[in-house]
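What follows is a set of structures to go through.
Nothing in this text is a laboratory measurement; each read-out follows from the coordinates by a stated rule. None of these values were measured; they are calculated from a predicted model. Cβ atoms are built from the backbone, for glycine too; each structure is taken alone.
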Structure P
Amino acid sequence: MQQPLAYRMRPRHLDEVVGQQQLVGEGKIIRRMVEAKMLSSMILYGPPGTGKTSIASAIAGSTQYAFRTLNAATDTKKDLQIVAEEARMSGTVILLLDEVHRLDKTKQDFLLPHLENGRIIMIGATTENPYITINPAIRSRTQIFEVKPLQETDIKVAIEQALKDKERGLGDYPVVLDDNALLHLTRATNGDLRSALNGLELAVKSTPKNEKEEIHLTLEIIEECVQRKALTHDKDGDAHYDVISAFQKSIRGSDVNAALHYLGRLLEAGDLPIICRRLMVIGYEDIGLGNPAAAARTVEAVLAAERLGLPEAKMPLSAAVVDLCLSPKSNSANHALNAAVEDIRKYNAGEIPDHLRDSHYKGAKDLERGIGYQYPHDFDNAWVNQQYLPDKFKNAQYYQPKDTGKYEQALAQQYYRIQEWKKNNSAKKPKG
């Protein structure tokens, strides 16, 4: 039985890795480790199909070390012993340990000394956050790298390579892939290259040749093979971004019916990750301090949707959309930060006042670091009139409260109260 296209197209060395240039690009950490022959055990975490196994395979190919693959959940301690014996005999083995977060204590205790002496270079792969799910004993012996979802351009490059490669790919097939079909293939799998390549292979091998002896892959064929509908059949794919834009603007404009309409279009296209990310952005960009509880509820709804998956995810998502649409809205916090950043870029950062600087080191007193700092909790209302901004910005006022609802009105009252205290220089004497 022939291996799947995604398996056959795994990179043989780092230069063949698609995407993840923040890790394997020139001068980046994994490439530096390989080129300096200073490999150490690592954990790669990120969504499925984003290149964790590919990076491990490329590292092995770039170093010529033996490469073995095990699964922490299903393979046994005896399987680890076989790898350890091979490492003892040959010197070094790179072990890709999939689902490393499911490594039990018995297997972990066996593995630890081999990681210590470097005979086994473990590359753990997981979709879970290793800072939460992986035992500290393993974490302390590894470097942790986050693998990002692939961009559309990355997946397009991989698809084009697979269509040209006659040795491992589909280069012997007379494939004609429509532009809109290629575009949908790069988007429909939401950064999962494995799914994109395997969907492509299914399309190629299940489509008969036409009268020109070509395998003509249309958008409809790709939709069927990846089981995701395109948002529209436009050639350039602009409507993909138009729907996302209309979705956010409808929520911002408090139009529940329009927002639900665009949510429905995104759900029909199967774009769950895009919906979840966009809703969290909206919660903090458009609702913000107008109703922070709604933003928090949106995060909860997104977590529920991701755990449920489609089609059940539509239930928490629809509730979040209605909630956000009808919530008070405020962009005051985001606007204030943008104003502060604009000042920083325009005038540089400015010197931090001496009384605010760190004083927890020898010699700080001689440099007058931290001297004169007044501890606000020692004063009434936990406030004392002292300068916090650098001199060049000391009179800046970035935050401009909006009259959106009870929460931001309460913040505004406190904000204006403090401004009045500053104006009157009316700090109370220290308590006691």
Structure Q
Amino acid sequence: MKVTKDKTENSQVFLTIEMEPVEVEDSLEEAYHRLVKKTNVPGFRKGKAPRVMLERQIGKEGLLEDALNTLIPKAYENAVKEQEIEAFARPSIEIAQTDPLVFKATVPLPPRVELGDYRSIQMTPEPVELSEDSVSSVIEELRHQQATWEPVECAVGSNDIVILDVESTVDDKPFINQNGAQYRVLENQPLPVPGFAEQLLGMRRDEEKEFRLQIPLDYSKSELAGKETLFRVKVSEVKQESLPELNDEFAKGITPNFETLDALREQVSTDLRLRAEEKTKLDLEERVIDAVVDLAEIEFPPFLVDMEINRLLEQQLRYWQGGGRGLEEYLASVNKTRGELQEELRPLATKRVIRSLVLGKVSDEEKIEVSGPEIDAEIEDMIKGAAEDKKDEFKASLNAPQFRESIGTLLVRRKTVQRLIEIAKGSNIGVETSQKEEGK
């Protein structure tokens, strides 16, 4: 066997491995002895057919394939040992030629992460500011949720609801036809086609109207895209929104817990502040992680990104297939091929891989670990929302080794990010002291 190290780049070693003819012949002979014992060759008992007869039965290609399935992995392992390569994962193998046998192996190397001076990073969360306008905006949304719709004799205006009969055709063929349809008149509404809502403005009860509109070029049914449709509509009823008054009764209508409007406003203010503080916390985490990543030097094999792309794609497909739909339907819905969707996910996948590697290195540097009781507590927290009759089953599944390991990894990441936040805020005295003591 002759091994040539062609190059090393992108955390990968590229090898060319040429086998001696005698090595291939020995492997073919071993394959013959394996296959002859389980192949029916007419005129011979199992295990007794000569090699030439076996080759006639299964073909020389079949015998060679079996031989290479054993020979190539062994040859690869020997080549890696010979070249003193620390392989990080399975190689990519490509057979260049069979006579003589030459194959190429792309060997992924372990990722390399060199952290910068992440302890010098200093950041603080943005101050939380909450205006009365924000509170009033939420209260106004609640008013709209509690609104009623009352019939009126006025002309149709923006935001009204109309009850109407619709007839339409495209190329003299039926398009949208419905009696008693309820339609919210919102300007720039794209449904059923752009401009439809605007045509209803100013109409009155029992009024009829005929108009033409063009179907968009990106319409879901391509055979109709860009064509003109003729609409005939008749309005049978116009309804306007009637908002409740802002008073204590309105507050009680939201929930009996609120005796007054002031109590409702106070709760809305508290909820908005909590959400704003959570957003500020998450924004700080993002900024700190980005800063740590920017300081680091990272090299890793490309297959890690490909794995992450497939994981992201599988997540999207699982969500989509929850409704019983398949991959082809999903791709049609987003108007992309699988390859296009994978490339679209590449930047996100690359970012996730880099962050994972950097945070993993930080957790090693900071000696962050999780204990069994911490995992137990996380599992208890995870099952809180489960139905009572399902909690034991859910808990048992989460306690399976693979899930406990995943939960442990999640907790390590969480604690690592929290440690970085403490450092960025200047709360790293305890760790620095302990490290000095360890170095004594």
Structure R
Amino acid sequence: MYTDHRQHFLAQLQGIGACALIPTNPTRTRSADTEFRFRPSSDFWYLTGFAEPDSWLLLLPAPKGSDEPHRSILFLREKDKTMEIWNGLRLGVTDAPSKLGVDEAYDVEDLWSRLPEHLEGHKRLVFATGLCNDNDAALLKTLSGLRDRVRSGVQAPMEILDPGPLLHELRLFKTPGEIEVMRKAAAITDEAHREVMATTRPGTNECELDALLEYTFRRKGGTGAAYGNIVAGGANACILHYVENNATLQDGDICLVDAGCEFDFYASDVTRSFPISGQFTEAQKSVYTVVLNAQLAAIDQCQPGNTFLSVHEVALGVLVRGLIELGLCKGTPDEVLEDESYREWYMHRTGHWMGLDVHDCGSYHTGDKSRSLEPGMVLTVEPGIYIAADAQNAPSALRGIGIRIEDDILITADGHENLSAAIPKTIEDVEAACALVTQG
């Protein structure tokens, strides 16, 4: 899969006379002399499937019209017995070509001394600037040295291009291999959400569910959580990015869980809202039904040829009509859309691209128009209604209710596939999942 990704990217680079230099992440300090668990940069993983820090990939397309092969060169840490005793095994230079399918491999310590000979003859260089000042400075020094030799006939890259228009457009369209990985992430997320629904009872602390999610993600082979889990009981669900996850869950409240497994560094992103006591109240049902209807309508809109914006507009139309019926907005649907009074209760968009990053790369517009959906794209669909506990202009029975429902939708040639469809979502299915604990 990663070899295919490299070849597609090299073909694009060849078309514009560019080479590409893609670094992975370094290790990051957590505190003092401890470090965060390492995660490779998404661009680097997409092209290599290699998860060691301090590595670089250099891609050199053959000249246009040439019969020469493209070249891929990996710079990585050399094997070091002492460092491997302390910090774990390394792949090493010798084994990298056979294990990863790259053409050549060198010690990363030699990157800047070897780089000039490889950049020579290329008009452009694809490199993401602004991520690391030291890397930017080292690259500019290398390019400056090459350009100083122009009178000797050396052709150095005269432009540095952002990877977005090329590499990130490739990443937007998921290959069959990537889709299978994302299905695995969604399947583990399904199990985790079911475990949470079955475990929750009044008196449970949000942190217990947070830990259960993380445990399930890792136990089933995931690389962890795709983002910080949101476990929000009661009015905490009205805080969109609530991350404290440390409150006691109360009888009669809703618990909103926004959590997705990351598998082989590909994300899942799912939200479910369920009753802590096991059964929705009538007030909670009324809000939940509006959100669910909006989500189902928006998912139906996920068809090739429809625009990304239209998914949001369909969801918003259903939400606005529901908000009027709930007494949260006044006027006709057109008036509420015009004055945007709905934004007090629904203040975000309905989705985003998803892939290696939970908010994945790729443009949302073509020119000044919303982008059309095409097969291979994956997006979330996540409408919600959030009624703060102190919202004096809301009916008292609705105050403190926050509900969001989110699924991961793959656009297919003839419609869509809901990757997270198995996770309980209807009122009946959610209550049944919660009843697994209330019955014993």
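Worth pointing out:
- Parent structure of the calculated result 10, 33, 36, 18, 2, 0, given that P(r) over Cα pairs in 10 Å bins from 0, in percent, for residues 223-390 alone is the read-out and P, Q, R the choices: R
- With log10 I(q)/I(0) by the Debye sum over Cα atoms at q = 0.09 Å⁻¹ derived as -0.67, matching label from P, Q, R: R
- Test item: distance in nm of label points 7 Å out along Cα→Cβ at positions 191 and 327 calculated as 4.5, pick one of P, Q, R: R
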